[in-house]
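Asks: As structure tokens, here come the structures.
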Structure I
Amino acid sequence: MTALDAVPRIGAEELAALVSPADAVRAIREALRAGLDPEAEQARTVSEMAAGQLLLMPAELGAYAGVKIAAVAPGNPAVGLPRIGAVYVLLDAATLLPVAFLDGTALTSLRTPAVSAVAVDLLLARRDGVHAVVFGTGPQAWGHIEVLRTVRSLDRVTVVGRDPRRTADLVARCREAGLAAWAGTPADVADADAVCCCTTARTPLFDGALVADHAVVVAVGSHEPGARELDGDLVARAGTVVVESRAAALREAGDLLVPLGEGRFGPERVDGNLADLAAGRVARPEKGPYLFKSVGMAWQDLVVAAAAHRKVTEDMSV
């Protein structure tokens, strides 16, 4: 038996048992309020492979460090395999020795919606009777529906997907969870309070002019400069544009970079990062829409992985 054999393995089911969506939202919010600076994070390494991309995402915060190795293989779904797979190694910051290995795919499916929920909670004025329109039918779509319930009272959910069967399955899952849900079309954004874009789309999903002034739009599907889920009109008219990190967004967020390259606006279009928003340093005008663009960052994985490990160690000490 080696030292690595004794390191805890936290699989998808155990991670779900250790850290609920509400716990993940709380961990992200607390880290931001404690002074985490998203701008200080080093850029992830992206390596092109024959089947797709490998992403290496390291981070350090307090007593922990960690690294996620993620693989994006666009051809996988055609043969019944996941498009994204990942593993996560959580390290002791003082020694850089592993303290836990986590299912990185499950971790991503938990932390991304939690980050979105923090933004929605700070940007969306309406608290009850919220209508959420969700684009996508995969794990991120369900994750966003699940986590939005922790910060707002959802009155109904409209699912917009390309595959009718998968769309119907997600609608059924929502109903089984006690939510009023229907399949819809892109035009349903006109009646939405919250719009969550959780797709692999490379071109805009809907007409941004339809989005109501009070609505919050979250886009999480792309981390590539040439891919986007939102049109330039929506970004240009938004009352507030918030990103995880200005540096990361201006490096990877096609939703901003494509219209920026077209001369629609300049980098000043970004009003602040998530830490600025959490600290009250971002003005929220009465008229929106309000936009949060996420590309996914390593500190998010680390914060949630650390929360899981702390729970494991607490349980072991009882």
Structure II
Amino acid sequence: MLYPISVPIPNSAEDLCGYINSYGEVAIPPSYLGCAHFFEGVAAVVDGEGRSGFIDRWGRVEIPFRFEGLSRFHNGICAINGGYINHGGDWLIEPQFLVASEFSEGLAFVSRDGENFGFIDLTGNFVIPPEFRPCRRFWEGLAAVCIDDRWGYIDTVGRLRIPAVFEGKRATGFSNGMAGVQMDGRWGFINREGIFVVKPEYEDARPFVEGRACVQQGGRWGLIDTDGRQVVECRFDKLDRLDGGMAPANTDGKAGFISPEGRWLIEPTFDRCFRFFGDLAIVRRGKTYSYIRRDGAVVWTSEVGALVQHPPAPFFV
């Protein structure tokens, strides 16, 4: 796997981007104005004219520079510029949407006006009309949708399986058979019947990953298990999802990585840590950022002031 890096351009506010391998060796020299992580063997990069295309892990152009913005492939399809392309760069669905999500379970949510959302299939046709404001991707056969400022869940044919009674600006996708929702200003987790299996008592919550969910109480974060038991008390200022049994956590202004039980696996000596993606994670100390391995060893460090390369967002939210 290759990982994006950046190098400041002298006398410029911009950086040049390239890639290192998991040993910290430069695999593709910094020569792009922007770059994304590799997915399905290719990565989106931006050339000197501000156009984006896709390269392989040797730096060879696989899809020519003719797009705007950075995106990624998932299940052989990439949502970009309001449409969808295949690995050959051909349009599977012509650009026509203002918002277009990645496909999940054969469907993608889209919007032509940025306000009304529905779901299309791989032909580009609406199979669930654009009547939600907004919605989320399908996970475990259900998708969160917003109806009259309340959240509920529909199945893949558009039937409302869980009534739209939940509050807030978001609801999480299903994971481990549960979804995080808000009721009376508090977060809890419901099952596929819409029944609370973890009562709503938290200030915030995130989806279950590797059998743990991040929850917030008293302004601090901890972890619960799928039975709703508090396995890590809410004592962290920041806490992100687990990846391979390691989660970035902040306390007292310093960051490191904890285990699913809350034990420090990498001591909090950094100013900021981001979650692991594959073998490496990004950490920041002062005005530089580094890639570290899971044993805490640093394999590469940026120049002062280089742009921090965030890990890609998870496919579910």
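Asks: From I, II, which structure was helix-only ellipticity at 222 nm (-39500 (n - 2.57) for each DSSP H run of 4 or more, over all residues; to 500) = -10500 calculated on?
Replies: Working: I: -10500; II: 0.
Value -10500 for helix-only ellipticity at 222 nm (-39500 (n - 2.57) for each DSSP H run of 4 or more, over all residues; to 500) corresponds to I out of I, II.
Asks: Of the structures I, II, report the one carrying the highest value of mean count of other Cβ atoms within 10 Å over residues 76-83.
Replies: Details: I: 11.0; II: 18.9.
Structure II gives the largest value of mean count of other Cβ atoms within 10 Å over residues 76-83 among I, II.
Asks: Taking mean count of other Cβ atoms within 10 Å over residues 172-179 as the criterion, which structure among I, II has the greatest value?
Replies: II
Asks: Now for a separate question. For volume of the Cα convex hull per residue in Å³, which structure out of I, II has the highest calculated value?
Replies: Evaluating volume of the Cα convex hull per residue in Å³ on every structure, the highest lands on I.
Asks: If relative contact order in percent (Cα under 8 Å, 6 or more apart) is calculated from each of I, II, which structure is the one that comes out at 19? Let's see the in-between values first.
Replies: On the way: I: 19; II: 9.
Answer for the origin of the read-out: I.
Asks: Using distance in nm of label points 7 Å out along Cα→Cβ at positions 92 and 236 as the calculated read-out, with 3.5 as its value, let me know the right label among I, II.
Replies: II
Asks: So distance in nm of label points 7 Å out along Cα→Cβ at positions 4 and 260, computed for just one structure, reads 3.9; which one of I, II is that? Write out the running numbers ahead of the final one.
Replies: Details: I: 3.9; II: 3.1.
Only one of I, II returns 3.9 for distance in nm of label points 7 Å out along Cα→Cβ at positions 4 and 260, namely I.
Throughout, read-outs are computed from the coordinates displayed, never taken from laboratory work. This structure is a prediction, so every number in the text was calculated from the model and none was measured. Cβ atoms are built from the backbone, for glycine too; each structure is taken alone.
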